1. On relative contact order in percent (Cα under 8 Å, 6 or more apart), which of the structures labelled P, Q is highest?
2. Of structures P, Q, which gives 11.9 when mean count of other Cβ atoms within 10 Å over residues 55-62 is computed from the coordinates?
3. Out of P, Q, choose the structure whose coordinates give Cα extents along the principal axes in Å equal to 105, 30, 24 when calculated.
4. If Cα Rg over 2.2 N^0.38 Å, for residues 15-102 alone computes to 1.23, which of P, Q did it come from?
5. Identify the structure, out of P, Q, from whose coordinates mean projected area of the Cα convex hull in nm², for residues 63-126 alone was calculated to give 4.6.
6. Quick check on the output: 3.4 is distance in nm of label points 7 Å out along Cα→Cβ at positions 87 and 135, derived from one of P, Q. Which one produced it?
7. Computing helix-only ellipticity at 222 nm (-39500 (n - 2.57) for each DSSP H run of 4 or more, over all residues; to 500) gives -24000 for which of P, Q?
8. Given that distance in nm of label points 7 Å out along Cα→Cβ at positions 39 and 71, derived from a single structure, equals 1.5, which label among P, Q identifies that structure?
Structure P
Amino acid sequence: MSTEATGTRAESRELRIGEVAKLAGTTPRTIRYYEEIGLLPAADGREPGAHRTYAEADVERLTEVLRLKSLLGLSLEELKDLLEAEEARAALRREWRGGVEDPARRRQILEESLSYIAGQLELARRRRDEIGKLEDELVARRRRVRDLLRELDPS
C-alpha cells in the first residue's frame, strides 16, 4: 500500500462517493460502512448533509482494502488490523526518511517495523495454510471420484 493512500489526502480533483465506488468496483454503501468501522478514513471537511468528496488517494486505499479482503479472505476485523499495521509502518517510514539521526531511535524504528511485518506475515501464512488444506481436501475428493468412475468403467 502506498504511503499516499495511508496518509493525508493528496491535492487532486474531488470525487463523489458514486464515482469512487465505480472506480473501485464497489458500492457507496460499502464505502460508508468501511468508513463507519474505521477501514477507511471518513471524508474530510464535510458539512452535515453535504456530499462526501474523496481524492485519488482514497480510491487507491479503497482498492487496496478490497484487494486484500478478496485475496486473503479476511474478516473485517482482520483487515482492519492489517491496515492499521500498514499505517503504522508507513508512519515509521516517514519518520525514518525524515532523517532520524539517533542510532537508538533508528534501531527502534526498524524493530517496530519488523514486528508489524511479522504480524502481517503470520496472517498471510495462516490464510495460505487454510487454502493449502482446502486444496488437499479437493484433490483427495477428486481422486475418490475418479476412482469411482474407473470402477464403473473397468476397461
Structure Q
Amino acid sequence: MSTSKILSILIIIIGVLLIILPFGYQMFDRATAGAHMMSDFEPVLTRENVDTFQGHMETFAGMQEDMNAMLPAFAQAMGMSEDQLNQMIGEQFPQLATGIQQMDTMGQDFNTVITVMDNNVENFQKANELPMKNMPWYFIIAGAIVALLGAIQLFVPDKK
C-alpha cells in the first residue's frame, strides 16, 4: 500500500473520530447545559455586580467587627459574662449563635467566591460569546469535511 493511501486512511480515521467525539463526550447535552449556565450567569458576572458584591463584603466585614465589639458590651450591659450571654443566645436564638460562630468562615468563603468572580468577569464575557450550543456541530462538520477529503484522496486516481 502506498504512503498516500495510508495517509488518506489516517485522514479518514481522524475525520470519523471528529464526528464520533461529540457523541462519546455527550457534547449535545453538555453544550446545551453550558449554554444555559452561561445565560444564567450573564446578569451576575458583570463588573458592576462584582463591584456591588465587593461592597456587600465590606459591609459584612464591618458588621463582623461591630458584632465582635458589641457582644462583650451587650453582656456587660445585661450584667452577664460573655459565656452566659453566648449560652443564652445559643438556647434562645440557635441560628443566630451558629451564624456568629461561622461569621469568619462565611466571610472567607464569600471573599473567595467574589475574588474568583472579580478575576473572571472579562474571561466570562469572552467565553459567553462562544456559540456554546453549536459546538458539537463544529466537530461533526469538520470531521465530515476531513473524512470526505481523505476519501477523495483515497479513491480518486492520481493524475500522472
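No lab work stands behind these numbers, since they all come straight from the coordinates. Small disclaimer: the values here were computed from a predicted structure and weren't measured. Cβ atoms are built from the backbone, for glycine too; each structure is taken alone.
1. Across P, Q, relative contact order in percent (Cα under 8 Å, 6 or more apart) peaks for Q.
2. Value 11.9 for mean count of other Cβ atoms within 10 Å over residues 55-62 corresponds to Q out of P, Q.
3. Source structure: Q.
4. Only one of P, Q returns 1.23 for Cα Rg over 2.2 N^0.38 Å, for residues 15-102 alone, namely P.
5. The correct label is P.
6. P
7. This figure was derived from P.
8. Structure of origin is P.
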